[in-house]
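So, here come the structures, one by one.
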Structure I
C-alpha cells in the first residue's frame, strides 16, 4: 500500500504506522510519504518509523517532503491530520461564544463552523490535487470538523473521503467504564450507531454475544451506582465521570445513549445543564493573556519536539517499544485508532467502524447527500452500511438540523459561496436565527478574518 500522511510530522503518525504494520502484508514493499510544512519534524517521524520493530523486514520505502504534489502520484490513501486555526484565533473564538451564551468546540458548534472554513480550504485544495494526481485514492480525514470535510469532498469532487474520529476509540472506553466499572479500553463491543459525529446515537449492540442494552440497564440500575473512578486519566476524571452520569440519565429517560461522551455532542442533548456548567467554569482571558498562553504553547511544543527528536540517537530496546499508550503515548502502538482500521480495511482486511460519509440510503429518513456518522463495514470495495439504521424519532429533528448544517458548510467551502455559508449558520439549531446568534456570527467573522477566505465576509449581507 502507498499511503501519504499530510501532517505527517504529527505525534499521531508513528503510533498509527506501528499499529498498521502489525498486518505484515499491508506495507510490505509499500511506501509511506510524510508531508509536512515542518520538514524537520516529518524527517524525525520517518526515521523513527524505520527504528520500530514492526518496520523490520517490511521492505517499505519511507520518505518525507514539504511538497504535496511530489507525494500524491500513485497514492492509495491520503491521510490528513492537522490542527485548524491559530491558538490565538481559537481562544478568541471560544471567548466570543461564551459571551453570547454558546458552547465552543472544533466540531458541532458555531465556533467549529468558522474553523471549518479555515481548515476546509486546505482540505479542498488537497482533494482537487488528488483529482489530478491520484484520482482513485481515498482521502481519510482526522482533522475536525471531520463530517464537514467528508461531505465537502464527497459531494463536490470526484474523490472518495471518509471522516474518522477518536470517538470510535472513546466509546470502547466509555462502555467499559459504564458496564464494568473499569477504566480500560476494550475492543469486544460491536455496536451500531447513527447520527452526527460527536452526537451519534447508539442503536443496538453486543458484548461477547450479550445484548448491550440489558448490560447497561443491569449496571446503572444497581443500588448506589456511581460512575467509576478514572485512575488512568486523572486530569480528565471529573469530565469523564460527568459524561458517564449523563449517559445513565439518557438511558433511563430515552432508552438509549450517545455513542461516546464528547462534550459538544452531549451539549446538544442536555443543553441548559451543559450551558450552565460551561459558563460556570469558563474564565475569560485578556488578549495579553491569550498571546502569552499561545507563545507558551509554542515554546512547549518546541521543547517536546526536541525531546521527541532525541530518540533518534538512543538505543531503543524491546522494552521501550513494548510500552503501552499511557506510558509511551507518542511511540506506542496506536490501539484502536480509527485511521488504523481504515488503512487495514482499504488494504484488504474488512473492518467494522463508525465514520462520517454521505448518507446514500444508509440511515432512514435523510437525503442521500446529507453527511452523517454511521456504522459500516469498510473494505477495498468501499463503504457497506450496517442495515436498518434509524434514528429514534425524538432525536431525528436535532440530528437532521445538525447534519444539514454540516453538509451546507461543506458546500459553502467547496464553492466559496458566502450565501451558502450564511444558510449553514442559519440551519444550526441552537438559538436559531436569534439576535444572539447573529451577534456571534458577526464577531466570529471579525475574529477569523485573517485565517478564512475573504469571500466569506460577504456572508454578513444575509444576516
Structure II
C-alpha cells in the first residue's frame, strides 16, 4: 500500500480539493466504460492547473508511485483504469477545462486537456470556425483523452485523425518538468517533432495538459444521403466515385451491415428501416462546403444517379431537412448502444487498406462461422478511412458467458486475418490494457524496442500509466 507519509506530503503540496479520498468519490474512477476492468486507488488527484500537475508528478516520481491519467473514461481498452494493487493513483484532468484562446485569423485555438470535445466544437463554431473531430462520445469525452488515444471518428476521411489536428502541446513529464510546445505555427522545422510522441501514447510518456488545435472554415452547406448498397465491393467503388464527383468534398462515409441495423431497429426507440425492402449493406455519406451558394444536393444526387446506373446503389434517400439529416445519423450513431443491450459481443477495431475491405470481410466472416456456427456479424464503421468495427454477436441459442470465453481466440483470428491483408488490429481505440499482447504480436521487434527506449528515456521509473501499451 502507499506510504501514509507520502500522502501527507501530497496533501500539503496542493489545495485540499485537488485530492479526493472518500471511497464513494473514488469509485467512479476505478472502472472503464465497458466494465472490463476494476482497479483500486488510495486517492484520486484532481489538479487545478498545470503547476499542480507538475507538483503531483514530481512527488510521485520521487516516490516511484504510478499515475494513471483519466479523461472522460470513454475508451474501450481500459487505458484509464488503475491496476488492482492499490499502489497507483488516478489523475483526473477534469478541472483543467478552460478554452485558453481562439485565434480565428490563425485558424487555431488553445484548450486545456479536460475540455469536453463538444465544448471545443462549440467554441470553434462561436468564432465562425470548425473543429472536425467528431465521435459518438463527444458529449462526455475530453480532448486530452482524444489526443492521448489519437482518436478517429467520422471525419477522418477528409480531416485526418487527432494527430493531424494538433499544432502544439503542453505536456508535463514524469519528473514534473513542463514542455511548453503550445505554438500555432503551421511551419516549424526545428528538430524533432516532440509533440507527436505524446499523441497516441495513452499517458505513458507524460500528461497532456493543453493543446493548440487546427481549425477550419465553418461548413455553410451539407448534403447527406442514406444508401442501400448491394455489396462491399460496390461500397468501395462508390466511395472512390463520390470523392471524384464531389471535388473531394466527401467528409463522411459510414458503412453499416444489415445485422447492425436490425439491432438498432429492435433496441432503439423511434428507429427502423427507411427503405421498403432490406439490403445487405448501407452507407451514410455526407458532403460539406464552405460556399453557401453551392448546390451540394445537386452534386450528390447527380453522383448517385450515375452510381445507380452502374449498379453500385440499390436505393437512396437524400436528407431534405436538418431533422431528417439528424434522424439518418441517429441510425449510425446508436449502433454501439444497440449492440450493448443486444447480448454478448466480441468487438474488433481493425483498419484495412480500403481496396482490401471486401476480401477481408468475406474471409473473416467465413472463418468466424467455421469457428462459431450461428454467430451473427454486425460490422459497421468508417469505410472512408478503412476502419471497420467488425463486431460478432453471440448465437441466438448461446450462453453469453460461454460465448465471451472464446473472445481471445476469435479476436486473435480476426486480427491475424487483418494483418494478412496489410491491416492493423487497432484503428482508433488504442492499446490500453486490453491489447497489450496484440501489440507485441504484430509490431516488429525493432519497433517495440524503440518504443521501450523512448519510455525509458522519458519515464525511467515507469510511473506513467503503468501496464498500458507496453508491459
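A short reminder: the numbers here are calculations on the coordinates, not readings from a lab. Remember, predicted model here, so these are calculated numbers, not experimental data. Cβ atoms are built from the backbone, for glycine too; each structure is taken alone.
Annotations for the structure displayed:
- Value -14500, calculated as helix-only ellipticity at 222 nm (-39500 (n - 2.57) for each DSSP H run of 4 or more, over all residues; to 500), assigned to which of I, II: I
- Of the structures I, II, the one that 144 was derived from, the read-out being volume of the Cα convex hull per residue in Å³: I
- Highest-scoring entry among I, II, by relative contact order in percent (Cα under 8 Å, 6 or more apart), is I.
- Looking at distance in nm of label points 7 Å out along Cα→Cβ at positions 20 and 92 for structures I, II, the greatest value goes to I.
- Entry that produces 1.2 once distance in nm of label points 7 Å out along Cα→Cβ at positions 260 and 356 is calculated, selected from I, II: I
- Looking across I, II, the calculation of mean count of other Cβ atoms within 10 Å over residues 236-243 that yields 16.2 traces back to I.
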